[in-house]
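Following are the structures in question.
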Structure P
Amino acid sequence: MYLLKNRPTKKKSVLLVDDNKIMCRLTTKILEQNFTVHSFHSAIDAINWLSEGKNIPNVIVSDIAMSDMSGLEFGQFLKLNGLYEHIPLVYMSGIPEHEVTNYPVSVNYSAYAQKPFCPDGLVRMLEDVTNLTTTETQA
């Protein structure tokens with residue numbers, strides 16, 4: 001497993017949204033060694049959690065094909081809302097990325113993880129995305 005050296009004592013936080021409960025649990029287990037993970041099985045529940053006002057994750061990871069609200073619709077909400085547009089958005093999906101770019105709803109995202117993904121690769125991807133954001137904020 002990819003464990004980070006010289007990591008600050010406070011873990012960065014991840015908001016994870018995937019309506020597949022098994023995939024959500026598995027992804028949480030993979031990420032929780034390096035991140036504080038807040039996982040939800042619906043985009044609506046994730047929006048409610050964000051709306052509490054005190055919950056701002058360092059990165060949001062969302063499946064695309066979900067039943068109540070698609071990941072693309074969720075991403076569009078995040079970006080159009082204005083309060084969350086600065087948070088990096090990472091999509092993970094079994095749908096190839098080149099097919100997603102043809103969808104009628106488009107959202108800028110920071111990274112894309114194709115399912116099934118390599119656990120170490122996902123951890124590295126999220127670290128890269130959150131480190132980039134931290135660097136940009138400090139500049």
Structure Q
Amino acid sequence: MSGRFEGTVVIDRPIEYVFAYLAAGVNDPDFSPRVQKITKSTDGPPGVGTVFVSTVKDAGVTTTREFELTEFEAPKKIRWTERSKNIVTAKEGGYDLEPAGAGTKVTIYNELEGHGIGKLIAPLALRAARKDAPNFARRIKAAAEK
């Protein structure tokens with residue numbers, strides 16, 4: 001089973017600033033308490049093919065996750081896929097950005113899917129992610145506006 005969650009927020013910063021903040025890829029610990037650490041493992045500026053490796057703690061279990069950027073259209077769109085082989089992964093995720101007055105409307109989404117025993121856990125993870133999605137979007141706003 002796979003399923004999608006998403007959250008939308010307006011950030012009081014110009015679209016170019018917000019895109020650069022999100023595209024850097026290493027700011028996730030500022031707004032996602034589950035991300036303990038994240039680094040860019042490929043050379044050069046972020047773009048299609050860039051890989052990020054993170055250490056994440058979910059339900060008391062620490063895992064390593066690897067994400068690859070699959071689409072990169074400044075300043076409006078970022079897409080990724082999870083390359084790691086965890087029991088629940090983000091099959092696809094992304095940010096969509098659009099101007100909103102002097103600010104930027106951002107929608108984040110992830111499509112989660114389970115593998116092996118993760119097929120039993122994925123519905124629980126998805127339910128928790130959907131419940132937290134509005135707060136997750138607000139945490140992105142707070143971090144990007146610092």
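We did not get these values from a lab; they are worked out from the coordinates using the rules stated. Fair warning: this is a prediction, and the values are worked out from it, not measured in the lab.
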Given structures P, Q, which gives the highest value for volume of the Cα convex hull per residue in Å³?
-> P
Could you figure out which one of P, Q the value -8500 for helix-only ellipticity at 222 nm (-39500 (n - 2.57) for each DSSP H run of 4 or more, over all residues; to 500) was computed from?
-> Q
For relative contact order in percent (Cα under 8 Å, 6 or more apart), find whichever of P, Q sits highest and give me its label.
-> Q
